[in-house]
Structure I
Amino acid sequence: MTIKPGWRGRFFEDFTVGDVYEHPLGRTVTQHDNAWFTLLTQNTAALHFDHHYAAQTEFGRPLVNSCLTIALVTGQSVSDVSQNVMANLGWDEVRLPNPLFEGDSVYSVSEVLETRQSRSRPDVGIVTVATTGFNQDGTPVITFRRTVMVYRRGNAPRLPTLRADV
């Protein structure tokens, strides 16, 4: 039997400015996701969980909590951008150009904007990406720039070695 390692994600050396990653996973946001996240984070805006209230707004229905939108789209990018992250340094220029609604599916893509060596930590590099999340119709629902410290190859904490025959 041949054991093949799974995808470990990119290390700093794997990033090239201009590369675009179409993140592989989409996610349909349910009413329960939106209500749960909104209540978990103590967001009291009725627009996210009160259908009667939301029906009276220009949207006519609840909006997905924007903090859920950024969390979901960031999560979709992890396997390509920050699987080997040492630290998130920031989210900048967050924009929500169109609403996301319960029942919409979210997909995302990221482009590498900048890479540089860390000045203070030789075991990591700094990567900045522009990420866009869009709904099932291709309409952008969020854009942001994200900067992360990513381990250089050979410097990430080791994962345990698992064997199927043990």
Structure II
Amino acid sequence: MSQPHPLSSAQTTALVLLRLFVGWHFLYEGVIKLYTPSWTAKGYLLSATYMESFFHWLASDSMISIVDTLNIATLIIVGAALVLGFRTKLASILGIGLLLLYYLAHPPFPGHPQGITEGSYWIVNKNLIEAAALLVVYQFPTSLAFGLERIFHKKELQTQPH
């Protein structure tokens, strides 16, 4: 089986930018929520238009503080990992999971009420697009080109016997 062709410099740069931009978006959203004391996901969850019972349970008084904390923590951890180029595969998986939860709470399915949205969508919305972007980030080791993993990878190569 032949080896795949290495990525060009332009392709690598484009993938690194994609990782950085998605990471920045996650990090910014998490930090803004963290520093907005009145922020809660309760309204978003209670207005869910799909799988309502699940999302209403998440919004219940016994769960909402846990959900809010996990939401903020996941946004910040995923964002920081993507921006820093550290554990990007794990961060991508966590980010995809969170985005799919956002998607399923208010899916743009045909004949289904849209709920809270910033525009008009049909099947594909911004959450699904960003999840697909994270799937691309997962597939390419961009942190070896630009990120903390590059530093650790170089150290591992230097300590291996020749």
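If distance in nm of label points 7 Å out along Cα→Cβ at positions 22 and 70 computes to 2.1, which of I, II did it come from? Answer by label: II.
Using the calculated result -20500 for helix-only ellipticity at 222 nm (-39500 (n - 2.57) for each DSSP H run of 4 or more, over all residues; to 500), pick out the matching structure from I, II. If you can, show how the numbers build up before the last one.
Numbers: I: -4500; II: -20500.
Computing helix-only ellipticity at 222 nm (-39500 (n - 2.57) for each DSSP H run of 4 or more, over all residues; to 500) on every structure in I, II gives -20500 only for II.
Computing distance in nm of label points 7 Å out along Cα→Cβ at positions 86 and 118 across structures I, II gives 0.2 for structure I.
Could you figure out which one of I, II the value 5.0 for distance in nm of label points 7 Å out along Cα→Cβ at positions 62 and 150 was computed from? Checking each candidate, the match is II.
With distance in nm of label points 7 Å out along Cα→Cβ at positions 110 and 134 derived from the coordinates and found to be 1.8, which of I, II does the value describe? It must be structure I, since only it matches. Rank structures I, II by percent of Cα pairs over 11 Å apart, for residues 38-77 alone and report only the one at the top, that is, the highest. Result for percent of Cα pairs over 11 Å apart, for residues 38-77 alone over I, II: largest is I.
Quick note: the coordinates plus some simple rules give every number you see, no bench work behind them. In this text the structure is predicted, and so the values were computed from the model without any measurement. Cβ atoms are built from the backbone, for glycine too; each structure is taken alone.
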